[in-house]
Structure P
Amino acid sequence: MKKYDFGLNWSGTAKEKFVGFLQEVCKEKKLSFLWISEDNVKKVVQDLERKHLMVKVLLDTEATYNKKGDFYARICYAVKDSGGVVINDPDRTKIAIDKSVLHYELANEGIFTPYTVIVRNWQPSTYRLSETEREKLGIPFVIKPALGYGQQGVIKDARGSIREIASARNFDRGDNFLLQERITPIELGGKRGWFRVFNLFNAIIPCWWDDITSHYEHLLYEEFNSYGLYPLVKIVSKIASVTRMAWFSTEIAINNKDNQRRFIAIDYLNDQCAMDTQSETPTGVPDNIVKYTANCMADIAYRHIHQEKLDRKYTVWLKDASIEIRGLGVAPELLTANSNKKFISHSKFVHKILQIFHHDQ
């Protein structure tokens, strides 16, 4: 049996900087590296399922769990079933990416979200908003699929007609849809109060993220402190605690509705963080964050393989400082396959989701 220490689900065949960073740091740590792309994905699936191949730690950036027969999803489960670790665990991910479920979990944690109306997949195409719902949503509002990603199926300027809602839902008739209030952020020092924050195991990395231009800027300590941005990292640590996801990003905006300054979780959880760098594209993630992410991935893999204890105490990683803040709890444990099974059988969150899925069927 051929064994690899570190595997990467990355569909492209050109070596983007993130792939190069990962290969470089794995080489430094003497971790064997397997790049799974469109060129070899079918062969890797066969070898894993026939037990001719084993991957100890897999980083997934491609699996689509609601797409029947998705090869990258099969790879994730084959790695998990053989005793390997997947970042992120496939069973946790399948639950956490459903915005129609996570919406209520965040609300239960006291996290502000946009006013939302959830349209279930079994409701008729003639679904009509009530007058109260129209008033609370405002005009225009946003329509998005619960299992959507990368802005696919999203309408940002909906006005509430039956035909418009039905047309949006045709993107995926089997999915639930969210109709959400459109958030207008405040300005902070001339910048839009909109952020994308990464949860990377035991590190939280907050960035300015302009929702119009998609431009990133790593937060400075002075900005974090003077603008009172602690709620950004508190919200992210709560999302991690609820979902038990190790690597994700979320969008958070600050508005001033009814003269109340509120930090609002917008897109809840993106499990496959885009890792294009700013030196590759203007809408990319700052290069230092991409490189830091690659280093953390390889370090986590090395520590897991060598059975070293993983530090779960959170650190907030800013552009010019690294700080520890009380009250964030600890990062989710990177589980092995056996402990994942225990999590799935005992988690109240998962039990609730399974009930909802059963009802949908």
Structure Q
Amino acid sequence: MFLDKFAHKPVIIAEAGVNHNGDPALAIKLIEAAAAAGADIIKFQTFKACECAGKYADTAQYQKNSAFSNQYQLLKGLELPFDVFSHLKHLSEKLGLTFLSTPDGQMSLDLLCELNTAAIKIGSGELTNLPFLKTVGKKKRPVILSTGMGSLGEIQNAVETLTAAGTDEIILMHCTTEYPAPPESTNLLALKTMRQAFGLPVGFSDHTTGSEAAIAATANGAVIIEKHLTIDRQLPGPDHAASIEPHEFALLVASLRKTAMMMGTGTKQATLCEQQNLKLVRRSLVAARKMQAGEILTADKIAIKRPATGIAPELLPHAANRILLSDLAEDEPVTWAHLGEVMNIEP
């Protein structure tokens, strides 16, 4: 299974996307930055503009800062030559990263399958493109499916289409398709909703600024966290402003690893570090005053104080009214070794 190959959860994807600006040298720098930051996966987008956008497709609001008047022109300038991807995959794996990319058409899908990528990542824009999803399903590879803009019904249709075509492993990615995404639109509770609705692993593709959403998603059981990585947020291009730079990505990785560790097992019991404090912090029965062997240890001669090295407080009724077998100093913890038989006390 795809997730099983990773030692830690969540699996962290550095989303390079199109932040290479069509420059293979910049794509290489993104791979190196992702590896240095501690990511598990580097992900690009593989496409031919002619396959995924027509000349009448307007740019989205977050793309308006580009010099292009439509999506086709914008994407044309962000294409990487297909023959570059083999080298990018080889470099990624050499640096310890898993290489993934998002196909946006038949040609790019075929290329990525030829490269034998570990999974197929489907972008939110294809959630309702059921003919394409059917084609993806026939490849019989693990699928990471982004669900931005989607409803539960649309996700169900996508999952059923992939499964019927041959996909046997699907990971759903919750996200908000806006760059950057406003905090109030993040809706992290949808992670639980999707997990319960489909019984599938759920991750989070984080388009917000900052690290809070990714950390909160990890605390809510996200098995994958994806975050856009850029070499420089000031570079021209549609996604740089919603991305984080390498030093920030390294801090995010550290925070996510720490958060995952903090989640623990869910079993409520004294932890290893608590166990060493338990006897010092809890209380037990102690002698309220100095006593001698032969005395009867009545309740008024017992105090409940730290440390917890004596008889537990809840056993006071069972310890009271017993004969002392040895002397006790004031505040000395009372143990069962100090006590003999129960003595009848005259009313």
Structure R
Amino acid sequence: MINKNKIVVIILVIVVIITGIIGFSFYMNVKKPNVDLGSADSIFIYIPTGSKYDEVKDILTPYLINVNSFEWVVEKKNYKNAIKPGKYKVKHGMSNNSLVNLLRSGKQTPVKVVFNKVRTKEAFVGVISQQLEVDSVKLLNMLNDSDFLLKYNKDLHTALTMFIPNTYELYWNTGEEKFIDRMNKESERFWNEKRLNKARKLGLTSEQVYVLASIVEEETIKQDELSKVAGVYMNRLNKGMRLQADPTVRFALADFEVKRILTKHLDIESPYNTYRVNGLPPGPICLPSLKTIDAVLEYEKHSYLYFCAKPDFSGYHAFAKTLVQHNENARQYQRALNKNRIYR
């Protein structure tokens, strides 16, 4: 007859073995590192909005050591019904448990969205769609929808004035309208009472300051000239003179490669041709930098009414108070263009 103590020992051994098997299985499926990124410490994966589990699995499979163990954890944690789109940072050596918990949590890594001097709506939406999940066509349609823009007190010409070039943190799966809402709030934050007061003293709205800044942005690449160039245009506006800004003609022509504005170009019919229309154009010709906007708000006070690129091609300009002086500066620059065979 088997001793009862032996039976107890046998049962305990069996329990320990079963527990060990279960524990080992749990470790292998849940806790063991299952993400292999090769030599990389981490990567970012992007799960598009509306993704099904099989699509997520296809994204992750190249980085999983054991796909079956991953799917086991997915089932246990019901991840198939908790998929959240976004940009996620996956680390080398992550366990299935850590990976599924990350994806289930929706704890994304924000995207640093950057945009600078772009000239058109088409170019702008192209830049944004390369950084966020937004549909460039939908975003462009919104910026070309007069009724939609009324929500932000903008029109077809001033739509881009709500976008202040900078670096912003957003989630990758931010939608088109949420993106515009966020940028509008950032614009309102930028146009604080201090800047608005400066604009009022100039007799300009924030949109008009933005438009003038866009012209200044296109006129000079020299930071130390910004406020001086802005001063020329403010002098012309205050005297009722046409701005006669070459960059507005390039914008009207929709040809930004033109280096030399010719007489024939000045006749183009466009509200953006400041050789033909009075005052500011109806909208910006590019997205100006923060520094350029502030340079307009704090423009240099002087008596210059004209400026022309210097013939040394340094990027700096020769400023003039009289048309006679300006014409001489212009002739020198034209001779330099001819000498360098720049005819267009």
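Values as computed for the structure displayed
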quantity	calculated
Identity of the structure behind 13.6, 41 (criterion: Rg and Dmax of the Cα atoms in Å, for residues 141-220 alone, calculated), options P, Q, R	R
Rg/Rh (Cα atoms, Kirkwood Rh) - structure with the largest value, from P, Q, R	Q
FRET efficiency 1/(1 + (r/R0)^6) of positions 109 and 301 (r between Cβ atoms, R0 = 41 Å, to 0.05) - structure with the largest value, from P, Q, R	P
Ranking P, Q, R by mean projected area of the Cα convex hull in nm², for residues 181-260 alone, the structure that comes out highest	R
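Coordinate-derived values only; no laboratory data. Values in this document were obtained by computation on a predicted structure and should not be read as measured data. Cβ atoms are built from the backbone, for glycine too; each structure is taken alone.
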